[in-house]
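The numbers here are math on the coordinates, done by the rules we state, and not lab data. What you see is a predicted model, and the numbers here were worked out from it, not measured in a lab. Cβ atoms are built from the backbone, for glycine too; each structure is taken alone.
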Structure 1
Amino acid sequence: MSLVAGLHEDHGAVFEDRGGREVVSHYGRPGSAARAVRNGVGVIEMGYGVVAVEGADRVDFVDDAVTNSVPADDGEGTYALLLDPQGGIDTDMYVYNAGERLLLFTPPSRVEPLVEDWSEKVFIDDVELRDASADFGVFGVHGPTSTEKIASVLNGAGSPEPALSFVRGRMNDVGVTVVASDAPTGEEGYEVICAADEAERVFDTLLTRGLNAAPFGYDTWETLTAEAGTPLFDTELRGRLPNVAGVRNAVDFEKGCFVGQEVVSKVENQGRPSQRLVGLRPEERPDAGAAVFDGDAAVGDVTRAVDSSTVDGAVALAYVDFGCDGDDLAVRVDGDDVPAERVELPFVDGSARSARLPTYPE
């Protein structure tokens, strides 16, 4: 259940289930909400799963498993992946060093398998793992005036920087942690974390105190992140090689062994992967999974498509063969081939650039 369902309902929320978590789908006009974020600031309740990792060996244990280096100092975070032995992405996560514990923010569906799998691998390590999802409320604050918004309600600390670092302070006398985001919406942003029983006060503060902010749901989140060229776990990352997804910010290629590293290193040494994630402007919006054609040849598939009020039309993310540079692209919509223009990501240049924007070796 949402921690602030009553407040969402006051704003006309429609709910949906994502990975076993109740989240807001929209408040009636997701396109208008997207414009509100692009022009000012919006607030979303995030549906993360949270894994707490404690014990003296917590940093080394997690560092040995994931693709990026885990920060050793309190107040720092990183974006990382957990891969399967074939190099496919099993989950993505934000890893935060919170002093006496690490907090891993993951897709909600990945918490239980992650805790179960890692618990079986704890032998002599001083490590304890648990599902801490119910302990926290997490709210995303995104938009070109998000820094001003945070400054208007945060006491006892300044806005954190750089990305994925965090500070502790108070909002309306409630203790909070504020994390500088890595701009998944293509805008400046923060995530505000609080104890679950204080979530209503924090959400109300973010909406109504200081600089006003508009609430938005996951329909708008999908649109904003697609416009920003940000690959998401369920649509673009699950099962893909990180080299193919282009999320190079999630991989330390100089790091020691992690599960799947041999495959990732082999693809990296080849110079380029078999496919890459690109942006398309189709004349009509296709469904996820729609085939992409270059002339008569099938060259890939759509992962996500949205109607964008910012660019006034459909935009799509798609995996296509790496060598596909043709201008005669089309996507399959209701059995027909619809012309699609390939465009450089991001579709929208906001106040910040997504750290997950796909990048590939030249």
Structure 2
Amino acid sequence: MTLAFAATLPGRGYDVELELAAGRTLALLGPNGAGKSTTLGLAAGTLRPRDGHVTLDGRTLVRATAGRVRAWVPAHDRSVALLAQDPLLFPHLSVRHNVAFGPRSQGRGRRDAARLADEWLGRTGLTPLADRRPATLSGGQAQRVAVARALAARPRLLLLDEPLAALDVDVAPALRQTLRGLLAGRTAVVTTHDVLDALVLADEIAVVEHGRVVERGTTAEVLTRPRSAFAARIAGLNLLTGTWGPDGLVTPAGEVVHGHGTPGGAGIRAGAPATAVFRPSAVSVYLAPHAGSPRNTFRGRVETLEPHGDLVRVRTGHLAADVTPRSVADLALTPGTEVWLSVKAAEVDVYPG
């Protein structure tokens, strides 16, 4: 493993373990305050754990026991680059000299640093901006310069803390594609709230909630078969969890959910944890129970109505349905309306977990 990470910060309720193989990009997903940025800070050396260790390519960067730091490599000597939402460029330096700063800070000569700077300016499409100052750059251009500066230092681990969050929606896609090419074959960890960032940039996903990793897998696994509420929400899916019974998944509320592989269980043993997911677009909304062949029906109360493209997303306490504006009007849906949500078993994917 290139990166082995295990750290606790009891004061923050933080206890995370991660491993990441060489050349892989891991996306950290989770709500605000879950511990994503804390993970980056511990890896970069801006925070110290109470207990735990961080090793990179077999080199121990930090080891701590009961609050005592047994081994410590300062941030500047870790070969780890941390890129934040704010590019933090030096305002008095040109773009070229900003990018050359990383190699220079590592002790490289002026000529060698300039060569590396020009190489990375070319690879990020910034050569025409080389002599400009940061104040004259757009947000997207400044973030590209920050990426080039980080990579010019040739880090063994690249950490990106929501690198696209502060960019305009018309700028982010181009930089996302640039990052996709630059991260190929590179060991990196990216925090994000955007499912597109995870899909485009990451090989793997770890979902962090309340300072714990609650889900880990390949990007495809987590976004198509999520096991946590946050992953399901970011993937745009409804999620129900429970245990496997004789007729299907049984939720804590006693609802029985039928889907692919039910009955029979698709290899799920009786009493084992199970998860069911389905798309909001597969859900129909009624004002009374609706029978069908075969259907799952759930009772709920409308909490919010949100625009969702050409549709309206109707949210109840634990489920969502995408319906037409005409349906909202015909059913007179408003917050507080009691409804019945119905989804065909053929639209529901049930799996272990």
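Per-structure values
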{"quantity": "FRET efficiency 1/(1 + (r/R0)^6) of positions 91 and 283 (r between Cβ atoms, R0 = 30 Å, to 0.05) - highest-scoring structure of 1, 2", "calculated": "1"}
{"quantity": "For 0.15 (FRET efficiency 1/(1 + (r/R0)^6) of positions 11 and 275 (r between Cβ atoms, R0 = 30 Å, to 0.05), calculated) the corresponding structure among 1, 2", "calculated": "1"}
{"quantity": "Comparison of 1, 2 by distance in nm of label points 7 Å out along Cα→Cβ at positions 19 and 331 - largest value held by", "calculated": "2"}
{"quantity": "Comparison of 1, 2 - label where FRET efficiency 1/(1 + (r/R0)^6) of positions 259 and 315 (r between Cβ atoms, R0 = 35 Å, to 0.05) is highest", "calculated": "2"}
{"quantity": "Test item: mean count of other Cβ atoms within 10 Å over residues 123-130 calculated as 13.9, pick one of 1, 2", "calculated": "1"}
{"quantity": "Structure with the greatest value (metric distance in nm of label points 7 Å out along Cα→Cβ at positions 155 and 227, set 1, 2)", "calculated": "1"}
{"quantity": "At a computed 23.8 (mean count of other Cβ atoms within 10 Å over residues 179-186), which of 1, 2", "calculated": "1"}
{"quantity": "Highest-scoring label, criterion being relative contact order in percent (Cα under 8 Å, 6 or more apart), among 1, 2", "calculated": "1"}
{"quantity": "Origin of the value 26, 47, 24, 3, where P(r) over Cα pairs in 20 Å bins from 0, in percent was derived from one of 1, 2", "calculated": "2"}
